[in-house]
Each structure stands twice: as C-alpha cells, then as structure tokens.
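Next up: the structures, one after another.
What follows is calculated from the coordinates using simple rules that are stated; it is not laboratory data. Nothing here was measured: the structure is a model prediction, and the numbers come from that model. Cβ atoms are built from the backbone, for glycine too; each structure is taken alone.
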Structure I
Amino acid sequence: MNIQGIESVSSKLKEWGNFNSGILFLVKAICTTNEWPYGEIWKADKNNEFMIWSGFWSRNEYYFERFSKFSSFHKFAKGLGLIGRTWKQGNLILLEDISKSKFFMRKEIAKVEGLNSVSCLPLLDNGKVICILSFFLNKMSLDDIECAKMLFSRSESLGKILTGIS
C-alpha cells in the first residue's frame, strides 16, 4: 500500500456510517491491498481497563477460524502481551518472528496456522490509542515493514476519521 492507496482508503472510510463498519472496511482494505492473510481489531472495553478482541478479516475465514476464536477469548491490560504493549507505547510494533518473542502470548496457535510475523498498529486520536490493528503474515518482507511504517505515519489521521464516524 502506498500513500495514494492510504489516501484513497481514507476518503472511502469517511463514507461508512459507524466505527465498527469503518474499522472492518479499513482492515479488509489493508489486508487485500498488501496480500496480508489475516487482520484483527482490538478495542478498549467500557472501563478502558483491557483491550478486547473485536473482530477480524481474512481472505480465508474458514482457515483462520480456530486462531480467531482462540484470540477472542483473550484480553490484554496495558503493557501485557503484544496488544497491551502496543496500547501502552502507542507505537507500531513489528515482530518478524513471533516464535522468538517473549511477550507474544498466542505464538503456538499462530505457528500452527502458518502465521509467523505480525505488525501491531495503534490508531490514534489526539495521541490516545482508540484501537489496535494486528496484521499477521506468513513471512514479513522489507516491503511489509515499510508499509506498516507508512500506515503508522497515518495512524492519527485514520483514527480521527474513525472517531468522527462513531
């Protein structure tokens, strides 16, 4: 995904009627454009104590059904696991090999599903994390890393759009 692709998705994002529809559109657009197999959505609970699994998109939902179901049973406090660390830091985290990570808690089931790398992208509004998008890949390339960095450079504008359609 390049700058023009992000701008195109951003303009289409404004057309969605609510946050949930908009965020799912965004995850699907990012995954399909980059040929990333699986993307998750994490949002803070009502008390802002935990990030909870809030959905996913995959080009093969049946294949990733077990991983998504397993993920849906988890919640992360700030600083706990990959999601919690991303929430606490408010920064992009890239893991090229999740099997070597000490803080990625779902590595066994991810490996079974062929998911070996992840980029964890917080979307921001005025510096506050409003949700986290996790994109899983079989193997992360330099292009994938650059794309994730470019998406993070636009995380504030994407977050503002999303909170504006809530």
Structure II
Amino acid sequence: MATTNAIAVEAGVSPGTLYQFFRNKGQIAEALAQRLVQRLGEVQASIEPLDARGQPLAVLVESITARFMAFHRANPAFEALLLGADTSAELAGSMQALYADLLARLQEIIRSRAPASVPTERCRLIAEVCILIFKAMLQTALQADPLRVSSVEAELKLVLVSYLGSALGSGA
C-alpha cells in the first residue's frame, strides 16, 4: 500500500500540500478512482461512432478490445481502486452507470449485426457474455510476459470473434 509521503513524492508536492486537498489516503484513492472512471467513460464513448454493420467482425472486435486494453494498460491501478473496501456509494453508482452504458452500446452494436430473428433480450445476453469474457481474460493479458502479450490478446479476440460469429450466425 502506498504511503501518503510516497503519493506526495509521485505527485511532486510536499505531504503538507497534499493534505490541503485531501484529509487522508482514502480521499486520494477516491479522487483517483473517480478520475479513472471518467477516463473509462471517454473510452466507452469512443466506440459509439463505429460503423459496426460495415466492418468485418474481427476488425470490430479488434477496434473495441484495443481501446479497453490500452486503457487498462495505462491505468494499472484501476481494478484495485474500484475493488477496494472503501469504495463510496457515489463511485459504486458511477461504475454501475458505466457498466449499463457499455452494455447498452454493445447491445446496440450486436443488434445492428444480428438477424432480425434474434430477440433484443438475446442481444443483451450476448453483450453481457462478451463483457464477461473480456474481464475473465483481462488480468491474464495484463500480467502476461511481454513476449506473450500479443498472443494472449490474439486469443482473447479469437474467443470473442468465435463466440459472436456463433451467436449471431455467419452473417455477423
């Protein structure tokens, strides 16, 4: 766990200056987590303009997963901050809203690629499964030996493309 002094050194300020803005490490962690949630929201918003229908499925999966992998690589503390026991109700609410937004965005993309015979609720379930697959493989990809990172990410994309192709049919 980081000390307040270490945080001050990393921020390039004195511990006294740090305490002018934050009462304790919990407040620092909360502020950092809120900033990361905002950045993740920006990543999610960037997938909206994708022309999901016109792209090959593998290209679409590559585009979306690359954005989220880049976010998690750039922000390695994200999961630890959000899984901490001291997460505020406000932060938990922000995360729930982000999840709901991501689910809606993915469901819309999936709906645009699915045959008309696939019910909306099935599209939602497919989106949920895609999120779970990504989350399940995220730590493996982030912790992989540098020589294996691209292989692990390729497997993640293969799993997603295979699952989506199977769930949506060959026209996906």
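Consider the structures I, II: one of them gives 2.0 for distance in nm of label points 7 Å out along Cα→Cβ at positions 37 and 133 as calculated from the coordinates. Say which. Considering all the candidates, the number was obtained from I. Here the criterion is mean count of other Cβ atoms within 10 Å over residues 5-12, and among I, II the highest value is seen for I.
Computing percent of Cα pairs over 24 Å apart across structures I, II gives 26 for structure I.
Looking across I, II, the calculation of helix-only ellipticity at 222 nm (-39500 (n - 2.57) for each DSSP H run of 4 or more, over all residues; to 500) that yields -13000 traces back to I. Assuming 4.7 is distance in nm of label points 7 Å out along Cα→Cβ at positions 21 and 125 as calculated from a single structure, say which of I, II it is. Of the structures listed, the value fits II.
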